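Structures given as structure tokens follow.
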Structure I
Amino acid sequence: MIDQRLARQIQFIVEVDKLKDVFRQTVLIHSGRSENDAEHSWHLCLLVIVLAEHANLPTLDILRVLKMLILHDLVEIDAGDTFAYDTARMADQHEREAKAADRVFGLLPPDQTADFRALWDEFEAKATPEARFATAVDRFQPMLLNVKTAGSAWKRHGITHDRVVARNQHIAEGSTALWEYAANMIAEAVQAGNLAPGKKDETGTERS
């Protein structure tokens, strides 16, 4: 007789294989093709393992950070990837993704449904040190790929330095070291002509 708990877990695992077919705006450094969400999630987890020492809080629950990062984009199976600078789609992003979380995590046995949904909600709220570091890594990785691909997605969508700063400066809440590195990285991208400079106000200061 089939173990129903195991059957639901396998159903979930099969369903989330769809994440490999959700493509992002960023492109891969070496091949130049679009990155998919599964690759993005793997890369984030690797960054956490390598860069955990740079978190603002040295006593983070790293396993919890990894769980959040491996789970948080599963909702995009239903909701699709929302480009970081697409303000129109971002307006209802949380609503779409929360509905997707109900369905996708609801495939699991009730205890795992509750656990996984709580982790997803924690990441969304960004109220814990673990969620803030997870968010920092999630924001840092696409910038790194953009820098290493000569600003591919930035150029394609006409993104400027001020918008990149406004979107990503919250990295500092999880890791000041990562934000300092990122700020220098994107300044160099402007100098290299791979990221358009921000618009200036009447004083000549870049708006952010």
Structure II
Amino acid sequence: MKSKVITLDNADAGEIELSETVFGAPIRRDILARMVNYQLAKRRLGTAKTKERNEIAGTTAKPFRQKGTGRARQGSRKAPNLRGGGTAFGPRPRDFGHKLTKKVRQMALRTALSAKQAEGNLIILKDIALADGKTKSLIEKMGKLGWGNALIVAGASVDEGFARAAANIPNVDVLPTQGANVYDILRRERLVLTTEAVTALEERLK
């Protein structure tokens, strides 16, 4: 399939041939859901921790005698049912990540790219070089292009001036090709790929 290529000034820069395998794959919502869950699970820190009965600092003496007080018997002040005692079955540090095969991860990325293409929200850019590196000038250019909410995927590296200018613009993310991922593609309305990014993604996913 062919797609139009434009510049940052919204000028025509020719056409590019897109791979049907990468940009014309069937839309599998179940695969996208699995991939998003996989990514978000890996991001969780899992550092929540509460002290259990054996970790509480305090006396090991019996609080009061067994009989004759009228109170329920107690063997320790560290028991979970007492104030200042340990937590019963509290959270422990853990890894929330789970496995997802490479084949499924690649399928998910192809599906995300194909979904943006099918929606008409995939834009191919010649390059993202920005000479002045000014946020104001980039906002003006993006306003004319209608990119209020976009993920921009550059080549192997991101142009320093463009990255600096885009850093302060809300709802706009800039990533190198290696960082392209399903979650960030889906959370932004438009997906902007440079011609270099298209080539790299096709080589990675074919």
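General observations
- Which entry (I, II) yields the derived value 0.55 for FRET efficiency 1/(1 + (r/R0)^6) of positions 11 and 187 (r between Cβ atoms, R0 = 30 Å, to 0.05): II
- If distance in nm of label points 7 Å out along Cα→Cβ at positions 43 and 91 is computed and equals 1.7, the structure in I, II: II
- Looking across I, II, the calculation of helix-only ellipticity at 222 nm (-39500 (n - 2.57) for each DSSP H run of 4 or more, over all residues; to 500) that yields -18000 traces back to I.
- Entry that produces 13.8 once mean count of other Cβ atoms within 10 Å over residues 131-138 is calculated, selected from I, II: II
- For the set I, II, ranking by FRET efficiency 1/(1 + (r/R0)^6) of positions 75 and 155 (r between Cβ atoms, R0 = 35 Å, to 0.05) places I highest.
- With Cα Rg over 2.2 N^0.38 Å derived as 1.63, matching label from I, II: II
Quick note: the coordinates plus some simple rules give every number you see, no bench work behind them. Just so it is clear, the model here is predicted, and its values are computed rather than measured. Cβ atoms are built from the backbone, for glycine too; each structure is taken alone.
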